[in-house]
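J.: Got some structures for you, see below.
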Structure P
Amino acid sequence: MKREYPLEARFFRTETGNEPVREWLRSLSNEDKKAIGEDIKTVQYGWPIGMPLARKMCNGIWEVRTRLENKISRVLFTLSENQIILLHGFIKKTEKTPKDDVDLAIKRMKQLKRG
């Protein structure tokens, strides 16, 4: 399959129409939104891309790693054809990415494949 660049970034949408990553981004400061958006854009144009910006978490799930002023954010995503689908975003509070956050992204990825 030929991949076209840039990859299109899409927000995961729940069955009720909510877009959790978009809603999470709206809760952040303009500076944080800009930094995260720039990193997502770099992934869109540079895929496949590795550390320190992107890292594979498990089968089908990767993370965009953004260092903000006083914290670290992660946006978990999956790939589908020529799209990056943003599944889950959060501010990282521990060294290791919490299992619950990865599990939520996996659950959303499975919902995509069913739908």
Structure Q
Amino acid sequence: MISEQAGELFGYAKVYGEQQFKLIKLDVAERFSRVTAGLALLLVLFVVILFILLLFSVALGIYLGELWQSYTTAFLSIAGFYVFIGILLLVFRKSLIVNPILAMMINEMMDQDEE
């Protein structure tokens, strides 16, 4: 009788362990999916902003070229502005790019209050 109960208890413990393992796997898959979706969204937004910036830059270059009577000077000025912005982004990459992305990923991975 005791051996039957011990065997039954062992069976329940085994089923419980398997269910917990499945639950952990599903939780990890869900969190990974949310992080991946967030990064994909950032990538899509980056591409859209890049196209908008490109069209805006061309329009500004044409406008400044007519205003300054030199398209070369206008487009070189815009390129110089982007080089300056690029240098700023390079210098401050941790605080402007790396840390916010890491914070988003960690928040997505650790957020359990959403449910």
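We did not get these values from a lab; they are worked out from the coordinates using the rules stated. Predicted model, so just to flag it, every value in this text is computed and none were measured. Cβ atoms are built from the backbone, for glycine too; each structure is taken alone.
J.: Which one of P, Q has helix-only ellipticity at 222 nm (-39500 (n - 2.57) for each DSSP H run of 4 or more, over all residues; to 500), as calculated from the coordinates, equal to -11000?
T.: This figure was derived from P.
J.: Matching task: 10.0 is the computed value of mean count of other Cβ atoms within 10 Å over residues 7-14. Pick the structure from P, Q. Let's see the in-between values first.
T.: Numbers: P: 16.2; Q: 10.0.
Corresponding structure: Q.
J.: Something else: For which of the structures P, Q does the calculation of percent of Cα pairs over 17 Å apart, for residues 23-86 alone return 59? Don't jump to the answer; show the numbers that get you there.
T.: Numbers: P: 37; Q: 59.
The value was obtained from structure Q.
J.: Then there's this: Quick check: 59, 13, 8 is what I get for semi-axes √(5λ) of the Cα gyration tensor in Å, calculated from one of P, Q. Which structure matches? Mind dumping the intermediate values first?
T.: Details: P: 20, 17, 14; Q: 59, 13, 8.
Source structure for this number: Q.
J.: P, Q: which one has percent of Cα pairs over 13 Å apart, for residues 55-102 alone, as calculated, at 62? Present the calculation step by step, with values, prior to reporting the outcome.
T.: On the way: P: 56; Q: 62.
That value comes from structure Q.
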